[in-house]
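Nothing in this text is a laboratory measurement; each read-out follows from the coordinates by a stated rule. Values in this document were obtained by computation on a predicted structure and should not be read as measured data. Cβ atoms are built from the backbone, for glycine too; each structure is taken alone.
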Structure 1
């Protein structure tokens with residue numbers, strides 16, 4: 001479902017405050033990058049995700065499109081109270097995409 005930038009940032013802020021492990025996948029025409037870690041910085045204009053010996057910074061634009069979804073497949077033995085992990089998708093104006101989701105070990 002399409003959501004506003006403010007709603008997308010609000011969901012990310014929940015994970016930021018809770019210190020939730022996340023997985024971010026950046027897709028572009030020239031390749032993909034994936035990082036697993038925690039958000040070390042979050043503002044209305046950017047997010048910094050820090051993993052083991054690495055970090056990625058993504059800048060949010062007003063022209064980006066935001067989408068909320070959840071994975072309807074539940075991982076066996078995940079021990080979570082929420083049944084469906086939330087996924088925030090960001091589509092940038094140049095066609096690149098960023099998917100941020102809770103990381104289930």
Structure 2
């Protein structure tokens with residue numbers, strides 16, 4: 001995937017993460033999982049294992065969007081630095097052409 005595509009995906013991920021309904025869904029899911037963990041009997045190891053797996057899956061789901069946002073931010077920085085280097089080289093080349101070797 002190109003850096004430009006990563007920046008676009010990051011914007012989409014950030015939009016999703018910032019949506020109030022997405023934030024509410026996340027909070028609701030985390031609240032329900034915490035309640036289920038508290039309600040599970042101490043001796044029910046199988047239920048505790050299932051709840052742990054559910055919490056891990058949920059965390060992976062939300063981290064997926066967060067990782068895309070971070071990756072896109074890094075791609076954006078890389079693109080900006082490449083543009084700055086091109087601009088610097090273009091400026092130097094323009095000076096060289098205008099003044100020759102005796103700058």
Note: relative contact order in percent (Cα under 8 Å, 6 or more apart) at 29, derived from one of structures 1, 2, originates from structure 1
Output -0.78 (log10 I(q)/I(0) by the Debye sum over Cα atoms at q = 0.17 Å⁻¹, calculated) maps, among 1, 2, to structure 1
The value 3.9 for distance in nm of label points 7 Å out along Cα→Cβ at positions 64 and 88, derived from one of 1, 2, belongs to structure 2
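Distance in nm of label points 7 Å out along Cα→Cβ at positions 16 and 48 computed as 3.3: which structure among 1, 2?
Among 1, 2, the structure yielding 3.3 for distance in nm of label points 7 Å out along Cα→Cβ at positions 16 and 48 is 2.
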helix-only ellipticity at 222 nm (-39500 (n - 2.57) for each DSSP H run of 4 or more, over all residues; to 500), calculated, reads -4500; among 1, 2 the input was structure 1
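When distance in nm of label points 7 Å out along Cα→Cβ at positions 8 and 24 is calculated for each of the structures 1, 2, which structure yields the highest value?
By distance in nm of label points 7 Å out along Cα→Cβ at positions 8 and 24, the leading structure of 1, 2 is 2.
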